[in-house]
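Listed below are the structures to be examined.
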Structure 1
Amino acid sequence: MTAALPYANGHIHIGHLVEYLQTDIWVRFQKLRGHECRFFCADDTHGTAIMIRAKKENRSEEALITEMKEAHVGDFAGFGIEFDNYGSTNSDENKELCGEIWQSIRDAGLVKEKEIEQLFDPEEGIFLADRFVRGTCPHCQLENQPGDNCDNGHTYTPTELINPVSTVSGATPELRKATHLFIELEQLHEFLNEWTQSGEHLQSEIANYLKGHFLGDELRDWDISRPAPYFGFEIPDAPGNYWYVWFDAPIGYIASTWEWCKKNGQNLDDWWKNPETEIHHFIGKDITYFHTLFWPGMLKTAGYSLPEKIHIHGFLNVDGEKMSKSKGTFIQASTYLNHLDPSFLRYYFASKLGPKVDDIDLNLDDFQQKINSDLVGKVVNIASRCAKFVANQNLSETYPVDDGLFQQGTAAGETIAKFYEDCNYSAAMREIMLLADRANQYIEGKEPWALRKDPERADELRDICTVGINLFRQIIVYLTPVLPELTAKTDALLTEPITSWDDSQTPLTGTPVNKFQHMLQRIDPQKVAAMTDEAQSEQTTEEAVPALDLSQWNDGSKALEAEPLAEECTIDDFVKVDLRIARIVEANHVPDANKLLQLTLSLGGGVTKNVFAGIKKAYEPEALVGKLVVCVANLKPRQMKFGLSEGMVCASGPGGADVFLLSPDDGAVPGQRVH
């Protein structure tokens, strides 16, 4: 099993976790069923973005990706996601495999050279990918748009942008030619059509999408190389050119497997060239194209096994909308772990995930209700209502009459297993909760708390609790892929570890019961609020920033009431402040800063100002590049711990996410004075 490789340019957030939890649950289920199942993943480490970030942070790419890998591994471990091996695409194994697979593609006659025109940053000396160029849309004249499509839905190439600007340096890019290497995917058209349309390897909606959007026409050549400078592996037979990140990234699946094989005395071919081994990929729908066309083509050409199934999922919304930093719903994995039990998210995602490619929604109110109702009110409630009455005793030596409840749970096992196998976790959770409902109804009807007062009915009480505890344990077996921590607590209660799906088929008798310990606490709404507050605004206090003193701002609707006008000044006082039109030519996050963005302002004539502005909660850096603003150009520079701030940008608003930069009308140009 593999999950898509997380890119080493950012931290794991709860949107990413949909995939890794989906995969981890499937892997745990397979292992519980007795199958030998291995879960491999790695950090995706190459590309221009890594190179640019490392340069800005004044460190090597290797140092950057090492740090990010440690952070990723820590986040995954916090959510109980267990990999058999977690590698890196920058490994020696990956480099060697890239060379082998590339040679196979060369030998098959699939590679051709083609000269292309691409925008080039003359200051940085690099060719610019679409996301590193912004300019005016050639169709609707919307300004400050990325290099491939505008906010109004028009598509174009970066070379068609009006007044393009490099987001890397702020320079005006030049159109230059370079020779790139391409894979002629059209030569594999017949194979790809057969493989994708077989009905065996892809969800039907994915197969239909590929048929309608790609396979109905000639497949375009795949640009597989990037010229230096580029952080990645240099192509051996094309010096000065590097494999594009999307070439070496999926090969990282094989490389991570190889690392594990070396550590465990295994043969790589037994896993990737063996018809008796199934390969399953779990990915998001945004990378469908690469995994369903390029990747099978590469594997087929190089003689590797093809995936048995590619499981594709949708995106995560929070409260019905895309995750939002300003609303506190763009939640990092580490932020969640600061406040809430990871088991809660594992179960909630499982209760939402089905076999289709639909997006899922994390509704925070529903999240609290479902966890409190299902896990605490239903599942754990069974154990808490029974175990305390037989603590430090043994269960009944013979399994009591239970109105057929345990047998009903046994019969449900294969249905639940089929749901897991089909990635229909939501249906599995519903089936399991039906078992919990029946168990609670049984206990409610027997009222063991009433029997404890009558010593003569001690055996009856033990029988009732024996049934309740066995129904609880049966449910926990079925929940083990989703809630491994709850399984561990159940093992501690009963001293009989759950090791197999078959543990659900036979009740325990005569088993000692330890003292019951609380297994799960209800979700405290204040913890959810604290999590979203932290996601929206870090609680640490930063040094005041001259660019925007947000602490002095209040609700804009009551601005004059909350902050009266300052005392009168003369025209002589006013003209001391040199307000100028400036263009933001670069905008970056400030490492370890919670409110700040670093802005490079161009005042025209080659004059630039470095400014730290407290607008991080309101603006994404990439959305600011090219924007005209009003700046205080003659503010005395101030040395801050992040660097020297040489000016101030003007804005309105109450602060936080509600900050609005002042922009001039069309026609204003950098350097003009504001009167």
Structure 2
Amino acid sequence: MGRLHLTFMVLLFITLNLSAQRDFVRWNLAADGGISWIVKPNDVHSDNIEMSGRQISAIVTYGIDSNKTLILKKQLVFPMLRTIPNNTHASFSRKFDSKSQPVITVNGTVLKETPVSFHHKGIVSISSTTNTPLKVTRTLFPSADKAAYIEIYQLKNGTTSMVPVEISHDVPDFHTKPEEGVYGEYVVSVQCSKKGRFSIAPDGELEFAVTFSARKINEEPYAWSAPWELAKRGEMVLGILNNLVLETPNDTINREFAFAKIRGTESIYDTKGGLMHGPGGGSYYAAIWANDQAEYINPFFPFLGNINGNESAMNAYRHFARFMNPEFIPIPSSIISEGVDTWHGAKDRGDQAMIAYGASRFALAFGDRNAALELWPLIEWCLEYLERKKSPEGVIFSDSDELENRFESGDYNLATNSLAYGGLIGASHLAEELGRTDEAIRYKNRAAELSKAIEKYFGSKVQGFNTYRYYDGNIKLRAWICYPLNMGLFERKAETMKALFSDFLWTRDGILSESGSKTFWDRSTLHAFKGLFAAGATDQAMPNFMYYSAKRLLGDHVPYPVEAWPEGNQRHLAAESGLYCRVVTEGLFGIEPVGFRSFTLNPRLPAGWNSMKLTGIRAFQSNFDILVSRKGKNARIEVVQAGKIIFDKKWDQQSKLTITLNN
């Protein structure tokens, strides 16, 4: 009876949430796997999306204004064209508005576009009617591997008469001052592939492209082929979408997972320091961070199997390893400017804990022994650094946390200690896999000691909940009380869940950083979802996860997880999309790497779902699928590798399963 009551309450919660979604849903799921906004008669709205390639990132603002006219602006960022001073934010950037667009005249009338629909699927398309007989479709995207952004125009004549068209475009090259660039003078070009007078036959089309590019003065101009660049972008997007495919009864979660894979993976830049995954947002490129890259997204890349993602992860850890030293001076929080400089402005934010945790999980999931041997000294060094920072109470000191003093974190904070615990657990599994038995035992013992210290030092009643204080003296609930759940520390899961979803922290935009504030960061909301699913609070967390997914994918600012608000105004930073994917792989499916070919599995099948599956998983140097289906009170777990079922078992939905893949 209790179970039936819980199921009813969950379904009621879901129904209420779905009803509430009507307040914000602007976009719809499209049949081709994308999303579409069909413009309504009274729509006045604008939004922005970031899209990236290996040499460029484009932040495109689009929409429709009160005059029913297309809004289209863009900020183009060229991460490898460095400006002076060559700091974190020194990627050359330039904004473009309507003045950079061609003027299209039809029968003497200047064409004006009225959008009727917008579409996203790793490429943006805009369909418009006009004040002429023509209809216009624009296709917008960055080059997959060059410093260029392209807009393809398709003019369609749906009439029975020939339509004369004139295309005018005269935008001179822009030259920067040589003394302002690390590599001297830069040239920005805006080129239109067709200019002059044309006639479009009845039911005919005219297609041309405008390319925005930048280069160093000593580089020759490039002959752009828009169809070829579009095909390459399409291949890149398709390659990401076709691996690690989520299938659940909730199409919105499936689609947001697919989109998060795109944003998480496209934001990788081919710097002189090697491939570097960058957050983006107009500010953070050609650089790596101990949180965004080492902790958040790198452990995800092996599951997707994207070659750029895995290489960027290895390269990030290599860069951090450059700063190991016998004095145990902390590794910088960020390595910037294509690897030639560092940023350490908030001092030690728990960076060594972030690196040890991320590198050990990545090494296990990547499943390459040689790569693991390369990363082992870095993991070992970071864990020794943390051991030297222990207090008499057994907790670990750090100067701040990843919020970099935006909120108080004391001398010993919960995030750093939880991450250190996770790093010790991951390192113990990795040491065992590498045949380092003594180290494996030592790290397991340290993890057990730290677990007890975390409970004793941080376990506390805060604002009426028996959860965690974030630091000594903390009296307000904090978002990061979810961190222990992420690391498998479940002693206080029931009260922590209540606190996270209480009015003190939960809002329609996600979890507040601190009770009483107005600030939210998606990363903490996503950590909370992952931890709650892992802790088995599936039915309690799922309605909120459904709501969050729908808001990010189909609301007014789409289609990816965001950074924060009010800071950054909800930029589409890329590592947050990686965290969304980990909510599914590690939270909903409960996958935890424990060896080069093995993992524990503890799926969380929500009430009302009869099945869910994850196909094309590329971790552990393999390609396999996980299928979970309901069988009465139990579940059935199937693991399929290379087309063969290697694991098929009824499961009580409680105990962890250990899966070993074939070599």
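Laboratory data are not the source of any read-out in this text; all were calculated from the coordinates shown. Computed from a predicted structure; not experimentally measured. Cβ atoms are built from the backbone, for glycine too; each structure is taken alone.
Once percent of Cα pairs over 19 Å apart, for residues 465-624 alone is calculated for every structure in 1, 2, which label goes with the largest value?
Looking at the calculated values, the largest one is 1.
Ranked by FRET efficiency 1/(1 + (r/R0)^6) of positions 289 and 393 (r between Cβ atoms, R0 = 30 Å, to 0.05), which of 1, 2 sits at the highest value?
When FRET efficiency 1/(1 + (r/R0)^6) of positions 289 and 393 (r between Cβ atoms, R0 = 30 Å, to 0.05) is calculated for 1, 2, structure 2 comes out on top.
One of 1, 2 was used to calculate mean count of other Cβ atoms within 10 Å over residues 137-144, giving 22.0; which?
Comparing all candidates, it corresponds to 2.
When distance in nm of label points 7 Å out along Cα→Cβ at positions 449 and 577 is compared over structures 1, 2, which one is greatest?
Of structures 1, 2, the maximum of distance in nm of label points 7 Å out along Cα→Cβ at positions 449 and 577 occurs in 1.
Among 1, 2, considering only mean projected area of the Cα convex hull in nm², for residues 105-176 alone, which has the greatest calculated value?
2
Assuming 80, 63, 53 is Cα extents along the principal axes in Å as calculated from a single structure, say which of 1, 2 it is. Don't skip to the end; give the middle numbers.
Details: 1: 98, 76, 42; 2: 80, 63, 53.
Corresponding structure: 2.
Of the structures labelled 1, 2, one was used to calculate distance in nm of label points 7 Å out along Cα→Cβ at positions 169 and 633, giving 6.8. Name it.
Structure 2 accounts for this read-out.
Once mean projected area of the Cα convex hull in nm², for residues 265-328 alone is calculated for every structure in 1, 2, which label goes with the largest value?
1
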